[in-house]
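These are the structures, in structure tokens.
The numbers here are math on the coordinates, done by the rules we state, and not lab data. Remember, predicted model here, so these are calculated numbers, not experimental data. Cβ atoms are built from the backbone, for glycine too; each structure is taken alone.
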Structure P
Amino acid sequence: MKKRNRWLLLGALISVLFGFSPQTTVPADVVYINGNILTVNANNERAEAMAILKGRILAVGTNQSIRKHQGKRTKIVDLKGKTLIPGFIDGHSHFGTLTRFNTVDISPPPVGQVLEISDIVRVIKQYKDSLHIPAGTWIFARGYDTDQLKEKRHPVKGDLDAAFPDNPVWLTHNSGHIAVVNSYALKLSGINKDTPDPKGGQVVRDPKTGEATGLLLETARNLVKTRRKALTLEERLDLLQKQQEWYASHGITTAQNGSTSLATLNLLKEAAKRKLLDIDVEVLAARSLMFRLIDEGMKFGKLDKRLTLTGVKVFTDGSPQGKTAFFTEPYLTEVPGCDSGCIGMPTITQGLLDKSVLEAFKNNIQVYAHCNGDASIDMYIEAVKKANKALGKGSQERRPVIIHSQFVRPDQLDACAELGLIPSFFTNHAYFWGDVHTENLGVKRAHFLSPLRAAKEKGVIFTNHTDFGVTPINQLFLLWTSVARESRSGQIIGADQRVSPEEGLRAITWNGAYQYSEENVKGSLEPGKLADMVVLSGDPTKVPVHKIKDIVVLETIKEGKTIFKRN
């Protein structure tokens, strides 16, 4: 890919840019000493000191060797034994989604406090009253989890109507693939018993009356005619800055925004233009936007003021905990709106997926496909094979990504190795929904979720991610879930798929850089690479496994500049 070639050239010319040869001792801008430096290089070597010049790593080694780079103006930072690692590289999240700032959090513990449906109503009412929200104004809430509610079911319009007769209310399931609205919202949107199900979605209806219950699956959410208060550009840029600060506080130096709308792309471009981005942002355009961007001549894979239009995101199915992920074998428990043989649903036809992948490959655009169930992964593999055949060359250089890859089969991992597909796993599911998946899918499927160990043994390069805001952006918690695979109830979800802390750390640093074709400038602490680094309160490779999740980020450094420091 063009971006990777550019980085290769830059890496090759680094000594020329710095004006020194490897044998020359050059004064550094900053020297770090007395550290526990995890380089995450090919041999996972450790060091105790590092020199930084012009935002890049000049040298890594012992205190004695690095002291040679100390000049009159060099700043000395004594790490006092603290752990220094590469900056975290976000495999997949929704950086540009700013609605968390104006929605009600109705998540269960440990994120929120909602335990039953009455709690949802209570929390939303408190929010409405505290902000004096007038009648007729939309109220949005996010994060309810059916399996953690006392009632073990989705809320429906009847649960909301009495408390909110004069306000349209929208609840988003924690998967982000399901919504519940009240009767006021249904009426405003013209959704009734005669409304047909859209392709790739379902309006769930009362089996007795046929009326819409308010539960909307996948693309049926698009039927709702919502309206939010319009924010000014300056207000949106302010929220974006707060989002940056949140990501940086968790050690992220490269973030991703999945399925980016035109409005969000323009916002990020404006932030880049004003040089407001403190971290690198990888943008995945929504599939529906790809053809327009191609026609407009937008340059994919080009870094500009810390913003890169990286690729395109395509949805193929839904959520496993929401029971809309597409499988080859049925769910083992009841599925809303389905009577028997319930295998979830694809959200795109094979024909349209084939067309989208082919068009992207023709234009050297990296494809990221959201695939949770194994049937959806089959669809994507088929589309990639067809595109390879049509273009007469393989996909390895394009590095197509399977976002989530939750329930990938062993034979599909073989296809990943053959085709150069990169699974971006989501091991937080082991904690948040491991018990739920075991019940819904059975032990065999559930315990092979996000199979990092199997992927490694097959030589597949993989990443790991939080899918924030589906789960918290906390990268140390994510690392813990890849090592422990412990569920809410304390069960181990697939003990044979656990990885070592070193392997889990590589998935969210060097492998993340590889996913973006940036492994020559990011992902490890080696001479010539960007000085993107994180100081931690502990060493995740040395503490007991259960303590990994308790480690906190003390400082985040982007290109040699501190962008977050814990007080």
Structure Q
Amino acid sequence: MGSTIRDLAVIGDRKTCALISKAGDVVWFCPKRFDKPAVFTSLVDPEKGGSWGFDYEGKKFLSRKYDRRSAVLTTAYKGLEVCDFMPLDAEYHGILRASSEAPETIENKIFPKSYYGLGLPDYDLDSDRNIVSISRSLFLTASHPLNIRDGDIIFTIPKGEKGWAFLSDRAFDERLNAEKLKVYKEKTISGWEKISQQVCYEGLYGKQVHDSIRAIQLMTFQENGGIIAAATTSLPEVPGEHRNYDYRYVWVRDSAMITGALVRADSNGEEAQKFLSFLCDAKFRNSQKILLPFYSLDKLVAQPEEDLPLEGYQNSRPVRIGNNAMDQLQLDANANILLAAKLVYEKFPEKHHWETVSAIADHLIERWREKDHGIWEETAKEHFTSSKVIVAKALEFMADFAETSEQQTRWLSNAEEIREFIEENCLTTEGAYAIYPGSDEVDITAALFPVWLFTEVDSPAMLKTIELLEKDHRDGDLYRRNLLCYDAAKEGVFLAGCLWMAQYYIMAGKIEKAEKILNAALEFSNDLGFFAEEGNVERKEMLGNFPQTFVHASFIGAVIDLKNAKRNT
């Protein structure tokens, strides 16, 4: 069956990351960068996919934890501790694994397969230096002699001895030893300590918030500040069905929400400034008036979808790379940039990248009357109510920072026109906020309308919307979204949306209800605090790509609202 999503831990160096199961198998790893072709892919094909594992007699998982707020992972097995990390500020980049004294003979087996497991490696073993060159692009060295057997790289750690191995993306020009690796570990822990200090949150759910901050920081590309949606591709929203997508891109909407959450969690602003710079560069490089829904880490348009001949996670096919939603019009994605900019401008003295931010506001004015694909990237285009709402509020927020009276008037008058459109067209026959004009359905995105300050929590339309969400879209203490192009009842609960409902109830003064939602959502984080996108309530199963930064940001936002509400009562 292979590893489950709940089993997964993450190590990373802010360039790429690796996913490791409780069994100690490295099941996903893209060398050099998050979105490069993976060489360990057993997560999405246990048979074809490469992996790195170890075994010994009596092996049994006990526990695992990170060293403080770092991404240095120590896993305890019966009689053995294994430390996994990706070095920061080191000559070599890749996966470093070290173990305590072996309770029994340990056999390590490494089988990297190029291009998502579809290519076989070409090995060159230098026995004198104990280094294996893997297709001249990866290099492995270890504490004990390396051998090639049946396509695997093997090394054995005798009983009573410590061991280590380092898989690097550049050739080793020196012989490594345990002392050198200890220096790498200390520098990595110190490096993560500096990274973690960028956000100084204290208060309710402190450990869980810091776990979420770590998850976001692990998914941040240090070189340019791009925050990818998740580390994986094709982990299914519905096991056995086709809703499997590549999330290794910088989603504009998600990144804006993440940036806003970090600013509210007392960030020093570094990530926020990098985020705005990333978007400005992407807009300039692609000669666009309005930003696309997402970009590659090169700040370019994503590649078209390609299906790979792999089995898929729990037989969920296709396994895809690339993403065909790259050129959709998503008004809310651009409006979310303005919401993030508002939070940045309120907290920090300079209006960085104002020219780009104001240009986005002006272009939203030009296009808000168009149908778009909405927050769920539907294949059908509609006048989605949530898109109109966030554009109206984004323009109102930006008007506070306008540099001329003409600019302020233009933005406010268009916001008022959008409000009139919503009032006249976007209510159901029962008076709730419709998904789009003419629909009698509601969606969980409406929980954000009072959070965005578009409407009061107790307005008639809002109360009716919440009533219908509770009646038709609740599963236990959690909630499902509503999709036009797919039966969302087949999905799990949508965790980000659940956390938006918690925010709504906090604003409504129903703290106990909000805490029930928060605690129920936390049941779909794993032992290290990572969320996937969705959860199956009946089976307690985590679903969707992992770790999902959008969910982590929503969790942080809900907790901060709860903290502020309790402080003010």
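From P, Q, which structure was relative contact order in percent (Cα under 8 Å, 6 or more apart) = 12 calculated on? This figure was derived from Q.
Distance in nm of label points 7 Å out along Cα→Cβ at positions 104 and 472 was computed and gave 2.3; which structure, P, Q, did it come from? Going label by label, the one that fits is P.
From which structure (P, Q) was FRET efficiency 1/(1 + (r/R0)^6) of positions 336 and 448 (r between Cβ atoms, R0 = 25 Å, to 0.05) calculated, if the value obtained is 1.00? Among P, Q, the structure yielding 1.00 for FRET efficiency 1/(1 + (r/R0)^6) of positions 336 and 448 (r between Cβ atoms, R0 = 25 Å, to 0.05) is Q. Given a value of 0.80 for FRET efficiency 1/(1 + (r/R0)^6) of positions 240 and 352 (r between Cβ atoms, R0 = 41 Å, to 0.05), calculated from one of P, Q, which structure does it belong to? Structure of origin is P.
Given a computed value of 17.6 for mean count of other Cβ atoms within 10 Å over residues 200-207, which structure among P, Q does it belong to? Working through the options, I get structure P.
A value of -11000 for helix-only ellipticity at 222 nm (-39500 (n - 2.57) for each DSSP H run of 4 or more, over all residues; to 500), calculated from one of P, Q, originates in structure Q.
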